[in-house]
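Next come the structures, one after another.
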Structure I
Amino acid sequence: MKTTTNTFKSISLCVAATVALSACSRNDDPVIPVTPPSDGTTLTLDGGEGGSAAENSVYVDLSAEQQTSVKRDSWSLGFYNGSEFRVILNSTNGSSAVAVDETDINAVSADDINIDDLTIPLGQPGAFDNIDDVTGDLDNTVIAEISATDAENKVYVVNPKGGSHADVISADQLYKVRILRAGEDYTLQYAPLNATAFETLTIQKEADYNFQFISFETGPVTVEPAKAEWDFQWTWSVYFGGMPNGATYPYGFSDLIFINHLAGVTAAEVIFEDENGDSTGKPTYEDFAEADLSGVSFSNNRNVIGSNWRATTGDGAGRKDDRFYLIKDAAGNIYKLRFISMGAGEDGGTRGYPELEYTLVKQG
C-alpha cells in the first residue's frame, strides 16, 4: 500500500511538472497589451527659434500624444521606400535642382550649368521647374524616377539650402549627385560641384518608413518617425501662392500642415461660420460628435490643411476661428483638431510654437 501511494505521488509530481513546463512553453511569447489611442490633449509644437521661419519641422502622432522636432536643414535628399525609386529634395529648406546631360559625375562642374537656374523665383507665376511638386506628388519630382538602366540616370546639381531669400548662389554651396539602383536599394554618388572625386553611399529601403534621408555633410540621418507613428507635419516650406487670374507661383510659407498621405492618413476641413460670422449649418468644434461623421468627406491630399488654418496679414491675422479639422489616422482613429494660437495678430502665443487641441471622435 505504501508503495502504491509513493508511486501515485511520483506520477502526480511528473504530471504537474509536465503541465508546468507546457504552460511555460505556451507563454514563451508574452502577449503585449494594446495601448488605447489618446482621448485627446493640448499640445504646443516645438518649432524652435526663427519665428516665422522656425528652424524645426514637427511631426505629430495624435494617438500617442507625441511630437518629434527635427531641424529643417538636417537633411539633403529623401529616398522613397515604396515600390517606386523616387528621390525628393528638401523643400522645407528651399532646395532646388537642375539636370545635366551627363552620366559621369566627375566630368560635371560649375561650367556645365547656369547657377542662376538654381534660384527659386519666388512670386514668379509658373516657375516651378527646379523644385519638387509642392503638393507632394512623387510622380513630379525634379529628379526623375531612378532607372534600372544605369545609362539613363543623369547627374543633377542640387542647391540644398536655398530658402526664401536666396538671391545669390555660389558654386561652393552646391552639390552634384547621380543616383543608381542597387537591386532593391539605391546607390548615391555625390560630391561638391567642382570636386574631381565623389563619395558613394548605398541607401537600403526600409518598409517601416516613408523615406530614408541623407545629408551631404553628415551622411544618413533620421528625420521622419516610422510612417505608422506620425499623422501630420508642421513646417516652413516652399509652397505656392495664387493670383487673381488663377496662376500660381512658388513662395516660402510658414506654419504649413502636411498630413502623412503616403501612410494612409486622411483629413477634412469643417468651416462652421461664413465670412460674416453666421452659421453654415455645420457643428462647431465643441458640438461635433461621431454622429456627424456621416456627412464628412475625407481627403488624402497632403495639403488638405496646408495654410488654410491661419492668416499672416490683415485684420484676421492669426489662427482662423471659423473652422476646425478632422484627421483619420492609419489605424482608423478619427480626431477633431483646432488651433488655439500661432503668435500672429491678436491670437496670442509665440510664433514658431503654435498651440492646438484635439479630441478623439471615433476609435478605429
Structure II
Amino acid sequence: MEYKIPLFDLSFDEAEEEAVIRTIRSKWISTGPRTSEFEKLFADMLHVNHAIALSNCTVSLHMALLLAGIKPGDEVICPSLTFVATANAVRYLGAKPVFADIRSYTDLTIDPEDIAAKVTDKTKAIIPMHYGGFGCDMESIKRIAEQAGLKIIEDACHGPLSEYQGRKLGTFGEFGCFSFFSNKNISTGEGGMLVTNNKELYEKARLIRSHGMTSLSFDRSKGHTTDYDVIELGYNYRMDDIRSSIGIVQLKKLEKDLLRRAELRQYYEKSLKNIENIIVPFKHYEYFSSNYVFPIVLKHSVVEKRNRVRNFLGSNGIQTSVHYPAVHKFSIYKEFTTTLSKTEYVTDNLITLPMYSKLTFKNIDFIKETLIEALKVG
C-alpha cells in the first residue's frame, strides 16, 4: 500500500550513490579503507577510543556479551519492550534473559528499581535499551552494576548522538551497540557498530569479527603480510566497504537530520497536547535525542481499540507501527515469561506515528486531525 505519509523515509540522495560508485571503482568492496574511515568517524563522534563496524547490531550485541564473559546459565537483565534481537543475543550464549519492566507510561526505558529487584548470584550483565533515542537512567543503572559487579552493555541502536547528562548514549558501559538497519537514523541497509574504551577488548573484538584471524584480506592484498594465524574462535561479522561508504555520507548528514527531528517532535507535542486520550512519552526529556520514533500510548484502552485506531489512520493514508511487541510474550520465550504490567499495557496500546526529517508541519497537522477522528471511531 502506498501511504500519503509513510512511517519513515530514507535520507538518501546522490551523495550516497556517488559514494557507492567510488567504492566500486576503487576495486575494493569488502572490509577495507572505507570501513576503517567509518569506524574512526564514528568513534570521534561519540568521543570513544574504539569503534568496530559489523554486519548488524544483533552481532554487535552478541560480540559484546561474548567479550563480557557471558556463559551458559548466566542471567542478563534486559527490557521486554525492545526488538527481539536484544534477548536473542543473550540466548545465543546459552544465558537467561531476565526481563524487567519499564519505568512508566511516560518513560518507556527499563526501570532501575525492577533491575535491582531481579539481581541474583547468577546475574552477570545488564542491557539497557535506550528506547527511541531517549536515555535510560544510567546513573542508577551504573550504581546497581557497580554494587553487584555487573557488566553494562548498552543497546543504543536508536540513539546515535543522543545524550544523557552530557554524555553520548552508548558510552556509559563496557560496550555500546548501534544499528544501521534501513529505518534507523543512520541507514546502510544492514550494519552495526560496537564501541568501547577498552583497548584489550577492542583488539579481541577485531579478531572475533573476522574468524579469529590475525590479519584481514585488505592487509594481505597490500603486501603487509602473506601469513596469518587463527587465535580465537571467530565469526564472519564484517561490514563491507560499500555499506561503510554509505555510512560515511550518512554520518555527515546526521546532525542536521536530528536537529530537524527535534523541531518536528516539538511541533508534534504542541499539536497533540490537548488530545485527552493519549500519552506522549518522553515529553519532558531534557537532553538531546535522536528522536528515532514518535510513540504515543492510548489511555483507558485495550489492544482491540488500539488496532482500530491504527486501521483508521492507515485507511486515511497514514502509516503507523508498534515499537514493539513484548518480547516475553513471544512463543520462544515462554520459559522465561513473567508479569510486567506496565510493559504489557504499553505494548497493547502504543502506536508509533511517522517520524523522519522530510516530514512537514502540514503532515503533522493532518496526522493530528485524523488521530482525533480515529479516537472517536476507536
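What follows draws every value from the coordinates through simple rules; no lab data is involved. Model, not experiment: these values are computed from the prediction.
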Problem set entry | Per volume of the Cα convex hull per residue in Å³, for residues 64-239 alone, the highest-valued of structures I, II | II
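Which structure, out of I, II, was Kirkwood radius over Cα pairs in Å calculated from, if the result is 21.5?
On the way: I: 23.3; II: 21.5.
Label of the originating structure: II.
If we compute relative contact order in percent (Cα under 8 Å, 6 or more apart) for structures I, II, which one ends up with the highest value? Walk me through the numbers before you get to the answer.
Working: I: 17; II: 23.
Answer by largest value of relative contact order in percent (Cα under 8 Å, 6 or more apart): II.
For the read-out helix-only ellipticity at 222 nm (-39500 (n - 2.57) for each DSSP H run of 4 or more, over all residues; to 500), a value of -12500 was computed from one structure; give its label from I, II. Before the final figure, lay out the partial values.
Values: I: -2500; II: -12500.
Going label by label, the one that fits is II.
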